[in-house]
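Below, each structure is written out as structure tokens.
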Structure P
Amino acid sequence: MNVLAFSGSLRQGSFNSGLVRAAVELAPAGVVIEQADISAVPLYNGDEDGDSKPAAVDYLAQQVIKADALLFATPEYNYSIPGVLKNTIDWLSRVPGSIFAGKPAAIMGASMGGMGTSRSQYHLRQVLVFLDVHPLNKPEVFVSAAHQKCDANGNLTDENSREMLAKQLQALKDWHDTLKG
């Protein structure tokens, strides 16, 4: 199973990019996780809704099409999804063929706050449902106090969080198998 993982943060040392790196390490047998690079996606402008998309969007679209499942690591900015992640999803939603439709997905997030991105995950879930993505319900991964659970480079070091992430990845694999079976 090929999983395309999105980190909703461009920050050097991002805790959410660290979650994606941990997911790559903890992936169950038979699961390969590739990290999407959203750093070159320009701001969406509806005037650009023609057949031609920016190269970064075309590349990401091909990755989404090839992926069997999706994984989103989202920070929480002002109680919601970071603009860079929402912008990427908005661009990809304009690619012909409803490329998100039917894909299973898991959502996780890390923040220094006490709620571990629960509000942004809820908003992201709403967006994904509209796109006909099939979000995994449980287990949920909310890494609160991430600055205490990650090293200086944003790598997830907390064993309890790593264990929960591993359980989520196994559940995503099982969810994929159920949907595609």
Structure Q
Amino acid sequence: MECKNNNESRSVTSFQVMPNDANTHGTLFGGKLMMHVDNIAVMAAMRHSRKTVVTASVDSVDFLYPIKVGSSVCLEAFVTWTHHTSMEVFVKIVTEDLTTGKRVLCTTCLLTFVALGSDGKPSAVPKVIPETEEEKLMYASAEQRYHHRLERRKQAKEFQAKLPLEKPWDRRRKTKDSFYPIG
């Protein structure tokens, strides 16, 4: 399979934060931002693999700078590294005050996607060739992050196996002192 440079997957989008996108503090809902992050990362992963992809994981996201109503948000994504069927995608989020032109890097995050073949099963993806300093920086530590994710996934599965699957309404106390009505 032919290798591709990072730039072939690069995807960029932007939007303006409207009042219905904001919380009571007048800043963008984190969940709204994550929707845009996942969407742009999917486009980068599909551009790289030219296949349907599914989100396998999202690394931690730290909201370092608030994004205010009226601001512009620009998201840039590219595939940083690949394994056999998975791709790590880097997303950078920058906000701009449209009245002053001040731009601030709000957050960055990494997502992992798995490419699917026409049979719906994981499918091989091309390797990447980093060219810019930013791409080389991301590529150099990607395999270490990959192994960390595998360990985190293993721990998550072990933890989830211990969780009960009872219905939430079966957990309520059925006494006269209960918050929930006796049913």
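General remarks:
- Structure (P, Q) behind the derived value -8500 of helix-only ellipticity at 222 nm (-39500 (n - 2.57) for each DSSP H run of 4 or more, over all residues; to 500): Q
- For 1.4 (distance in nm of label points 7 Å out along Cα→Cβ at positions 19 and 123, calculated) the corresponding structure among P, Q: P
- Comparison across structures P, Q (criterion: relative contact order in percent (Cα under 8 Å, 6 or more apart)) gives the highest value for P.
- Ranked by percent of Cα pairs over 20 Å apart, structures P, Q are led by Q, which has the greatest value.
- Of the structures P, Q, the one that 12.2 was derived from, the read-out being mean count of other Cβ atoms within 10 Å over residues 59-66: Q
- Mean count of other Cβ atoms within 10 Å over residues 35-42 from the coordinates reads 16.5; which among P, Q: P
- Ranked by mean count of other Cβ atoms within 10 Å over residues 27-34, structures P, Q are led by Q, which has the greatest value.
A short reminder: the numbers here are calculations on the coordinates, not readings from a lab. As the structure is a prediction and not an experimental result, all values here were calculated from the model. Cβ atoms are built from the backbone, for glycine too; each structure is taken alone.
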